[in-house]
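Engineer: Got some structures for you, see below.
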Structure 1
Amino acid sequence: MWAVGVSLGTALLVVAPFFVLGIASGHDFEFHAASWLDAAGQWKEGIVFPAWTEWANHGFGEPRFIFYPPLSWTLGAALGSLLPWKVVPVVFIVLVQTMAGFCAFALMRRVSSFGGALFGAASYAANPYALLVVYMRSDFAEQLGTAFFPLLLLLALRVSGILWEVGAKPDGSLDLAEMGRSSAAPLQTRDKALRDIVWFAVVFALVWLSNAPAGVMASYSMALIFAWAVLRTRSLAPGFRGAAGLALGLALAAFYLVPAAYEQRWVNIEQALASGLQPAQNFLFTAIDDPEHTWFNWIASGIAILLMVLTGLAAVLARRNVAGNGAANGATPTAGRDEGARRKIWSAVLVLAGAATLLMLRPTSILWRYLPKLRFVQFPWRWMCMLAVCYAFFLGCGFARSRRGWILIVVATICSAGTATVLVQQTWWDSDDLPTIGAAILAGSGFDGTDEYDPRGDDHYNLPGKAPEAVILSAEDDDGPAVNAEVGAEVGIEKWTANKKEVRVSSPRPARLALRLLDYPAWVIEVNGRRINAEHPEGTAQILVPVGAGNSDVRVHFVRTADRTVGIGISLASVCAILALLASGLRRSAENETALA
């Protein structure tokens with residue numbers, strides 16, 4: 001409860017300017033707000049798990065929900081369904097940063113004193129990079145994904161054997177022991193190791209389901225931790241356990257990952273690396289022809305340098321405390337073996353901090369070019385989110401045994417408050433963004449689409465800002481949707497939801513029905529029960545349906561493609577495997593207790 005209180009209090013301080021200035025409207029605010037509103041609207045239509053974003057591209061739609069991880073827009077839509085939309089961004093930030101602090105406390109409590117763990121929690125909830133995300137970027141998905149990072153690191157340290165819990169003292173503090181090779185672990189701890197792998201997989205999946213760049217960074221970071229454990233223990237066992245956890249986590253998230261990977265061929269996904277979004281243009285202190293981009297990059301770079309310096313100083317202090325004896329300031333008393341384990345934990349986190357730092361610098365551009373999917377992180381300075389975990393970790397460890405811990409509190413507070421002050425002055429404050437998007441949806445004009453989710457063959461900039469749901473065109477006219485309706489033709493909308501369009505057409509001659517909808521392989525088009533292929537006007541992928549003379553019933557349904565079915569099957573199979581493993585472990589534990597009795 002102390003951890004929740006401190007984390008919540010820190011999160012409220014982070015959003016304090018919102019109560020005076022309004023809502024911080026950062027770079028990605030409109031994208032996330034529009035996704036929340038669209039998802040909440042589809043829930044009202046009875047669509048539990050949306051795939052097609054109905055109001056993107058001003059009502060023509062896009063498959064955003066297939067490619068963008070579901071947790072953030074689901075949480076935003078849920079909050080909007082329960083609360084007034086104007087308070088949703090504030091509540092979202094407070095909830096996520098509170099969870100971030102609590103996850104940091106869970107990590108710190110295993111290696112630090114109670115006070116040090118609370119300090120680490122507060123430091124992570126208000127770390128400089130989190131402030132950049134909250135005030136200037138408004139990347140709610142990344143904020144949610146990185147909130148899990150401390151908990152993911154804790155579980156990775158346990159899975160790798162660098163950190164191993166063996167019991168609790170009467171005062172509630174935890175003993176630590178170094179677990180080297182798997183053969184050295186007591187038999188009764190193997191079920192516990194299996195549970196650690198399962199929980200690691202669950203948290204790893206949650207990161208991927210929150211934000212794809214965070215998932216890529218988590219994948220490489222955790223692989224580094226496991227590789228480091230293999231080198232330190234000179235055993236492949238940590239690598240095998242880590243690989244099992246990573247694979248199981250990816251399998252749990254397969255219902256999102258499989259279609260997101262497979263269906264990239266159906267959209268203009270290369271636009272995710274358009275000019276301004278490429279790693280080479282976003283290393284620290286890089287300048288390009290776009291002054292606004294360069295200005296923001298320098299702000300992010302300055303925060304990165306601050307975080308690097310603070311992390312380095314905190315690491316030095318934490319190392320001195322780890323090497324010391326005794327248990328000042330309420331730290332958990334440890335023996336020599338325990339101090340050896342702490343040194344291994346310290347070195348593992350230092351390696352992680354070093355890797356995160358190097359990947360922000362231009363000399364690592366070759367890694368960004370050739371390591372799989374790393375380029376889709378887009379911004380090297382994004383690695384601050386992993387460096388921030390190390391920053392909070394070292395601050396908590398340094399505070400635990402320092403006689404002048406208050407100095408650390410003052411330094412961390414000044415740095416966070418100073419960063420917040422600068423960012424508050426630089427960002428754009430606007431409380432009307434959400435109401436404006438909501439009003440545009442109600443008016444039928446929707447919101448702008450996203451370049452990388454635009455279906456192949458479409459240029460969404462050529463689409464009209466407001467178009468009728470369905471209109472009859474001449475069978476010979478190729479000028480697109482902006483032509484007059486055929487004289488004597490009638491169009492009746494029978495049903496029009498995000499994933500089902502049913503239109504009745506009556507025309508005295510053959511014609512084409514232009515729908516306010518973009519073509520995509522998941523759309524199945526039927527005319528009078530017969531499946532047909534859509535036609536398109538030049539320059540866009542708008543669906544044009546050829547209809548004959550007389551009455552025609554046009555049905556367009558968004559179906560589950562084979563890749564989505566495969567992904568769901570993999571996720572369900574992994575859930576069943578987890579339940580079976582946990583049940584087996586519980587059964588063995590019960591048998592052992594019976595034998596001991």
Structure 2
Amino acid sequence: MPSSKYLDPKFSIEERVNDLIKIMTQEEKIGQMTQAEKNSINPQDVGKYFIGSVLSGGGGYPTPNTPKDWSQMVYNYQKAALQTRLAIPILYGVDAIHGHSNTKGAVIFPHNVGLGATRNPELVFKIARATAEEMIATGVYWNFAPNVSIPQDIRWGRTYEGFSENTEIVTSLGTAYLLGLQGTNLDEPNSVLATPKHYLGDGGTSWKSSKIGKRLLDQGDTILDEATLRRIHLLPYSVAIREGALCIMVSYSSWNSLKMTSNPYLLTDVLKGELGFKGFIVTDWQAVDQLSTDYYKAVVLAINAGIDMNMVPYDYKKFISTFNQAVERGEVAEARVNDAVSRILYVKFSLGLFERPCTLPESHSMVGTESHRLLARQAVSESLVLLKNDSQTLPLQKNIKTIFVSGKAANNLGMQCGGWTIEWMGIDGNNIPGTTILQGIRNKVSTGTQILYKPSGRFVPTKGIKSLPDKADIGIVVIGEAPYAESLGDKDDLNLTKKDIRLVEQMRIRCHRLVIILISGRPMIITDILPFTDAFVCAWLPGQEGEGIADVLFGEKEFVGRLPYTWPRSLDQLPLNINNLPKGEQAPLFSIDYGL
């Protein structure tokens with residue numbers, strides 16, 4: 001009969017960990033270091049292989065996608081883990097990076113780029129708290145967030161996941177997000193494990209340094225001396241550890257050509273040694289596979305470098321078999337395995353999972369609450385940056401006579417929300433709860449205002465509308481980027497599309513005053529169209545509450561957002577940021593912190 005000391009919360013976490021480690025087999029230990037994706041593993045295998053963690057990647061939701069079905073899915077995996085010999089609960093993880101965004105009905109908040117524009121740590125804390133509440137309502141206690149990357153080149157497809165190019169802004173808001181998720185004490189029922197990521201320097205990769213596929217920056221090589229790497233990229237992690245971070249995800253990227261996942265100096269010496277990190281280090285999706293074409297060698301490199309939990313979404317059986325061989329051959333020491341497992345168990349005990357492994361059914365109502373939607377609406381309003389406002393075009397009067405609205409993005413929640421929304425690459429259309437920008441505008445105006453919407457910008461008489469004014473009082477064009485994520489967002493051309501430029505040109509001649517709203521995950525090249533506009537609003541990726549934009553357009557709230565990134569005048573200025581401003585050359589179009 002196994003010892004039951006580890007099951008007794010009267011003992012300290014250290015005592016419980018030590019007691020449990022002593023009675024675990026090699027197979028049970030290696031299982032704890034393994035994380036599989038839910039579409040690739042059934043609950044029976046969680047028990048059979050003593051799996052330590054299951055995750056939902058982007059789009060990894062149950063069918064149907066409801067909070068109730070989420071909690072049932074997680075419960076099925078947890079039940080299998082609890083029926084093993086030692087009843088060690090699993091950690092279930094998700095990428096809830098702007099709300100619990102895999103879950104239909106959950107509130108989708110602005111992406112981090114928008115939160116960076118707010119400069120409001122208290123707001124970010126509240127958003128993380130709301131996200132934690134909605135996660136817990138579905139049985140999930142581990143969030144692969146916050147992203148504390150410090151993007152130095154806006155051509156990177158993950159720029160919108162970074163709060164700013166400025167280290168201090170990222171540290172302030174990233175810490176607020178971590179504290180919002182984890183609460184005062186991690187063992188409280190409303191706390192969720194945070195995961196600052198991606199350690200270290202993922203936002204500093206050099207142009208076209210990636211060796212994988214068509215990536216231009218993503219998963220590339222950060223070519224910096226150590227002092228610069230530390231000065232720009234390390235601070236968010238050191239502060240996060242001081243504030244209680246117990247999980248850190250490692251970047252796919254390299255530092256001076258050495259993959260971070262196999263870097264013992266930065267993982268073990270710096271993170272665990274110098275910074276005193278007590279939690280566990282997890283890889284990114286299939287990151288171990290990138291270390292060598294020899295899978296056995298790759299596993300040995302990663303574990304010995306300091307990786308504790310391995311995200312092997314598809315082939316967990318191959319990983320477990322290979323890992324066992326490495327231990328039996330003495331190429332991974334038992335002490336390294338015990339250290340990794342002790343760290344994982346320390347976190348599970350700290351979270352209170354042994355006492356509360358499952359969510360109560362009555363908590364489903366916490367998903368998509370009105371208070372969370374109001375919080376998202378506030379975040380949208382505070383994130384808006386006013387780049388131009390000639391002749392006091394904004395705020396708009398609610399009793400204005402005619403408004404022409406154009407652009408697909410004006411009536412598309414998928415474009416508002418961007419990537420990592422229901423699916424990894426986001427969605428197109430309005431198949432989620434929320435308010436589009438167009439709906440928000442319609443909700444603000446008086447009954448006498450005529451609003452016409454044509455995505456194409458071609459305002460011509462139709463069957464229902466037999467006459468149109470030659471010019472509307474106000475034209476609003478909503479343009480920007482279609483959803484993307486990670487490397488598929490790497491772009492060498494940040495110019496607006498020809499279609500968007502035509503929309504602006506068409507609307508210019510059909511209205512007295514022209515307002516542009518840009519939906520994007522980063523600054524775009526707008527230099528040539530800016531003179532055509534009377535007002536220009538940068539709305540980033542605002543999420544589901546488009547009425548937050550209308551609140552500011554019509555003067556119910558003030559513009560308070562400031563640019564979190566330097567805004568280039570032209571492509572040939574890139575990369576352009578506060579750490580890399582060209583000397584003696586043309587100034588950027590707008591500096592970081594700008595906002596009318």
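Read the figures in this text as sums done on the coordinates, not as results from a lab. The structure presented is a predicted model; accordingly, all values stated were derived computationally and were not measured. Cβ atoms are built from the backbone, for glycine too; each structure is taken alone.
Engineer: Thinking of 1, 2, which structure, once Rg and Dmax of the Cα atoms in Å, for residues 378-433 alone is computed, gives back 15.4, 49?
Structural biologist: It was calculated from structure 1.
Engineer: Kindly point out which one of 1, 2 the value 1.01 was derived from, the read-out being Rg/Rh (Cα atoms, Kirkwood Rh).
Structural biologist: Only structure 2 yields this read-out.
Engineer: If helix-only ellipticity at 222 nm (-39500 (n - 2.57) for each DSSP H run of 4 or more, over all residues; to 500) computes to -9000, which of 1, 2 did it come from?
Structural biologist: Label of the source structure: 2.
Engineer: Given that FRET efficiency 1/(1 + (r/R0)^6) of positions 386 and 586 (r between Cβ atoms, R0 = 30 Å, to 0.05), derived from a single structure, equals 0.30, which label among 1, 2 identifies that structure?
Structural biologist: Derived from 1, not from the others.
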